[in-house]
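What follows are several structures.
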Structure 1
Amino acid sequence: MKLSDLISEVNVKEKYNYSDIDITGISYNSNTTQKGDIFVCLRGEHVDGHNFAQGAVKSGAVAIMCETKLELDIPQIIVSSTEQSIAPLADRFYNSPSKGVNLIGVTGTNGKTTVTHLIQRIIEANGEKCALIGTLGYKLSSDGEYKEAKHTTPQAPELQKTLTIIKDEAKIKYVSMEVSSHSLVQNRVGGCQYNCGVFTNLTQDHLDYHVTMNRYFDAKALLFKRLGMNDIAVINKDDEWSEKFISVLADGVKLFTYGIKKDADLKAENIKFSPSGVSFDCVTSDRRYNINLSMNGMFSVYNVLAALTVAYAYGFDMEKSIKAMEPLTGVAGRFEIVVQHPLVIVDYAHTPDGLENVLKAAREITPVHSKLICVFGCGGDRDATKRPKMGAIAEKLADKVIVTSDNPRSEDPQQIITDILAGFQSVNDVIVEADRGKAIQYIKEISENNDVVVIAGKGHEDYQILNDRTIHFDDREEAKKVFCGVVK
């Protein structure tokens, strides 16, 4: 593609050493730059791509997109923000692949991963192919294998390339996609034309990045501001932020709501929990459907309602949609039962709301006279204000609490634990073990056969990020080692 064509949708401040050369790829990592690439100098949290431009040229870059003029004798496209400009660049290079698919974006603090998987299953049950993009990677069908992803929402070149594979190579018409607040602010999803936006909930998370809840809302709301005439918005009516999300919708956007407490287009009634799952009635304006899930917890009811509302909005067969979800036991690392006696549940919950939801769901299936045990920590270099809140929630809802490390990153694990303990009324009965492996081993000493254990925070992750290295660590494997002796 000619450079002039590639930058046609980019707000260019200045061109330097300009020549309308051929561009054969886009890169932002000098280690992976190939001959013919345009190298985009992204400014990150710890590194500045401008410092690696010379290395990119040595690797074969034939043009540079940057924010300041560099001492390099190749064409330079100077822009105000490379972060905001890489998306329209990638969208143009891959010929706007999102225009050729039904792109369903799911955003919210909790539930994104599960809802996107449920949507994929529903669409496939209705006879259409559906790809998925999210935390666990991307895959072309519900039974397919994941391709690895670096972020909940990939950087723009990878995202647009993935959408091209989905649209042109796999010939898939629907895509169910997680959309993180970071990706919206950083414009990684720039150029994507969503025809459905789904809002799950908004609770405290990522305030180390967004600073305030209002700014966090503003980030999430960007997805819904981009919806246009005849596009679909699916909103959780019970969430306290729902009306604000509804208020940003443009005229002509089709609004569909779901909920339990408030009147909505789809509402759950007669909710009943059991160790084998949860049942409820899904009520629409003209029908009542009985649903029996193999998943558990109130959050599962909300997740299923969100996915069903998407089906309802697209006009899919509701009976087929419900049947597709009933046998599902959930997504990897989301309320995943890994040991039966005691019942050990691994969950990704890493926010106050997420921990509260999973502990309440676990309490519903904890036998009378048995204990609910919670093992959790908090990530380092992330919002520290949620740590004491999560401590208070664990103390209130669990019978026994083991506080440990999560991904401490550059922070002292003991300081993170101290922050968590500040939320407890009394620390006399709290077990503190900074080594997460030893903390999981300790469960065996304090648990009995009929107890329920929640290991929260890491879920599907099979690594732990320490100060100087990243090691292999999987809560599910560790629990199986302790209680089963082997990893299955």
Structure 2
Amino acid sequence: MSVMLNDVVRRLHKFSVHGKAEVQLSGITHDSRKVQPGWMFVAIAGEKADGHNFTGTAVDRGASAIVAERDPRPDFPLDSVAWIRVENSRDALGYLASAIYGDPTREISLVGITGTNGKTTLTYLLESIAKCAARKPGVVGTISYRWEGVEISAPNTTPEASDLQKMFREMHNAGVSEVFMEVSSHGLRMGRLNGCDFDIGLFTNLTQDHLDYHLDMEDYYQAKKLLFSQLLTSSEKKNRVAIINADDPYGKRLLSEISGLDVFSFGSSGDCDFHPLDVRITARGISGSIATPRGALEIESCLTGAFNLSNIMAAVAVSTSLGLTPEMIKRGIALLRIVPGRLQRVDSPTGHIFVDYAHTPNALANVLDALRKSCSGRIITLVGCGGDRDRSKRPLMGEQAAIASDFVLITSDNPRSENPLDIIDQIEPGVKGCGLEFIEPDDEVSRALPSGKYTVISDRRKAIKWVVRRLSENDTLLVAGKGHETYQEIKGIRYPFDDGGELRKALADSDG
């Protein structure tokens, strides 16, 4: 596929072209190392490097066009390369990429899911439903990017615009009918979704997270709102739908602020378009019926917890808007057995063990609430916080763990460039403030964990091994924070580390 430069740049509002104007383009990138002959290189000033310093490298690798926020140097080879001056390269990247790759999202159904929690579970639910409807779904999310015969580990929840549009083209060529996409606030704010034509936008909730990036919760909300106020409203699709969680305060606000779209709500109230009628939540899962504009829909799922009921209602709302039948929706929900790292059970001869990605105070509270309601014994929680991220949530994580647990073990998560002990020191006040008393992590393997206490073991591997060997028969252990992640990042280096794998090793050692 190739396209003329003039057909591409007309997507921009304000620009100037220097040098060779009659240029054919077959690809686009913001990374000079990925440039191929006939491609466009978009120079972006990033946090670690400025793409404007690599325009020469891009030309050497065969770039036919350069997009930049500056005029070309006097010695730049304009006889063979087009130079397009724009006001904001990052903002332009998505529109240019969409044009170069033939506007792939105009040819597939695109569902964007945004919010603090629930996005990954929703993509798995929707993928399962679509497969039951004999569709060919694609997924762009936190765990992986996947479609027919392809699965790529995800470095970012929302890829950079040039990579994203290329991926959409590959999905369309493979026959993908719908794409279910996690939409991050970073991706929205950085313009990575520019050029995407969405059919449906879904808002799950908004709770404290990413305040290392956003100024405050209002700034975080405004970033999430961009999916509805800009991307959906500017989409070329005929039927544009917004689906909003009315149980969430920010969701209620969003419902009152969006216009020009078909809007549906889901939540616990009978006033919502999608709401529970007769639902039972147990340790084994969720069953009952949900009210929809088409009538009641029977559901049965092995997922559990009130937060997963909300996820299921959202999935029903999206699937209904896509025109899928109640039978397809019901089967798809029932067939999803597990979401990686989301209340994922680890088989254990003693106690009950779960791994969960919960890394925000709200997510941790929801998961612990689900476990408390479905488990008869004590709750033991292993918790940490990532480094180089929102520090203000650290004591809140400790507080939520202490409120809902009988024993808390504070440990390291992904410390990144920070000292793990400094992070632990910031979590600890939240635990102490709830009245839990500190104990030293003794070496007595046979000693049961005392209720109303907490301890600290900074080494996560040692912490997992220590707590597993002290579980009683009816204890429930939650290992929170990393979920599906398979690494531990320390001082810029990622070391292999999987909570589930470490738990299984610890269980095997304790049996020996």
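Please treat every number below as a calculation from the coordinates, not as lab data. The structure displayed is predicted, hence computed values, not measured ones. Cβ atoms are built from the backbone, for glycine too; each structure is taken alone.
Here FRET efficiency 1/(1 + (r/R0)^6) of positions 286 and 438 (r between Cβ atoms, R0 = 35 Å, to 0.05) is compared for structures 1, 2. The highest value is that of 2. Which of 1, 2 yields 4.1 for distance in nm of label points 7 Å out along Cα→Cβ at positions 158 and 462, as computed? Of the structures listed, the value fits 2. Tell me which of 1, 2 gives 3.8 when you compute distance in nm of label points 7 Å out along Cα→Cβ at positions 318 and 422. It must be structure 2, since only it matches. Calculated for structures 1, 2, distance in nm of label points 7 Å out along Cα→Cβ at positions 38 and 350 is largest in 2.
When mean count of other Cβ atoms within 10 Å over residues 366-373 is calculated for each of the structures 1, 2, the largest result comes from 2.
Taking FRET efficiency 1/(1 + (r/R0)^6) of positions 46 and 102 (r between Cβ atoms, R0 = 41 Å, to 0.05) from the coordinates of each of 1, 2, which one would give 0.65? Among 1, 2, the structure yielding 0.65 for FRET efficiency 1/(1 + (r/R0)^6) of positions 46 and 102 (r between Cβ atoms, R0 = 41 Å, to 0.05) is 1.
With respect to mean projected area of the Cα convex hull in nm², the largest value across structures 1, 2 is given by 2.
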